[in-house]
Structure I
Amino acid sequence: MAKASDVKNGNVLRFNGELVQVEEFLHRTPGNLRAFYQARMRNVRSGKLVEYRFRTDEEVDIARVETNNYQYLYEDGESLVIMDNETFDQHNVSKKLFGPSVKFLKEGMNVIVAFESEEPIMASIPNSAELEVTYTEPAVKGDTSTGAMKSATVETGAEIKVPLFINIGDKVKIDTATGSYVERVKG
């Protein structure tokens, strides 16, 4: 067991039987009162925010979390199969851990997954993805107002908004966090 003073932002704690990630951990010394640590933590499973005050000498359980790079292989029902790039071990990870950006995941992409004692608890994909446009309406002549966008479907099946000059077969760079078009990829 560690003391509250050992906790740092980003640590994963076992708190009230749940795993929480520390988002903000501040030391407070209010006037003539005892010092304490004010913590804002997010539940790893549910995503709920938890606020708590720790005494400076309070014992906390810092979970041992191993974060590694993996390669996404294929989809298997409600989970994704990933492979460790060094040991070639394969693991099944729930799609829910990746959040809404999972729709931009392409086979062969590198992903980051955090495990806590053989159980995947957090996952993320790269900040941007280069995907091919598989379907989009052709631009209508005269519809060239500044910043006009149209719908397009990319190779993963996700729908995004792209500028009018994008055609079927073009590769586009997408911000995976927001799902927005960044630029056309030459090549």
Structure II
Amino acid sequence: MLIAKYGNGSIEQVEEFERKYGINLDEYYRKFLIKYNGGETPNTIFKKGKVSETVRYLYGLNVEQSIEKNMIYFDWKKNNSIPIGVDNFGNYFSIGISANNNSIVYFCDHERGFKNIKISDTFQGFVEATHSEMISDFAKSTIEEREARLIANGKEHNITDGLRNLWRKEYEKYKDIFQEEVIL
């Protein structure tokens, strides 16, 4: 799995989070939070058996895309798990928080009331069952570079203000992104 991490976490942040909510996190998930603190996972798919889901973000602590912020919308006590990420459609990935299930990763479909559907026995297994593609150089190219490419290919008639706006948004999102392999 490739990730554009939110920055380094710390053991203190993780321990404070666990104390605050009275939970014990999986060893590998703790390592993940300390090393990556969540991050964007563009072009990433979790695939195991017949299950195939996009992975848009993995949440961190004290960041914009945070676990705590998403716990508000996710009945974590009832589900006995906390949200750790989301797909492109607003469905959560969660990890168990009790002694019986603190390694199990679930897919929680919002159309099914966020019911836990087990997809991996461990967080490490979840990471290993994902595949990511690098952001293409085209996605990181400027509007001018994209226009020049279309003109060189005789496709200047395809260039519109709408397309330029789409290119601008994509460029702003990906121009400085750095993806790295998740290694736990």
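The numbers here are math on the coordinates, done by the rules we state, and not lab data. Being a predicted model, the structure only gives us computed values, none of them experimental. Cβ atoms are built from the backbone, for glycine too; each structure is taken alone.
As an exercise: distance in nm of label points 7 Å out along Cα→Cβ at positions 52 and 172, calculated from one structure in I, II, equals 3.3. Which structure is it?
Working: I: 4.4; II: 3.3.
Source structure for this number: II.
State the single structure among I, II that was used to calculate helix-only ellipticity at 222 nm (-39500 (n - 2.57) for each DSSP H run of 4 or more, over all residues; to 500), giving 0. Only one of I, II returns 0 for helix-only ellipticity at 222 nm (-39500 (n - 2.57) for each DSSP H run of 4 or more, over all residues; to 500), namely I. Tell me which structure, out of I, II, gives 20.1 once mean count of other Cβ atoms within 10 Å over residues 28-35 is calculated. It must be structure II, since only it matches. If relative contact order in percent (Cα under 8 Å, 6 or more apart) is computed to be 22, which of I, II is the source? Corresponding structure: II.
Which of the displayed structures (I, II) returns the greatest value of Cα Rg over 2.2 N^0.38 Å on calculation? Sorting by Cα Rg over 2.2 N^0.38 Å in descending order puts I first. Figure out for me which of the structures I, II the number 1.4 belongs to, where distance in nm of label points 7 Å out along Cα→Cβ at positions 20 and 44 was derived from the coordinates. The structure behind it is I.
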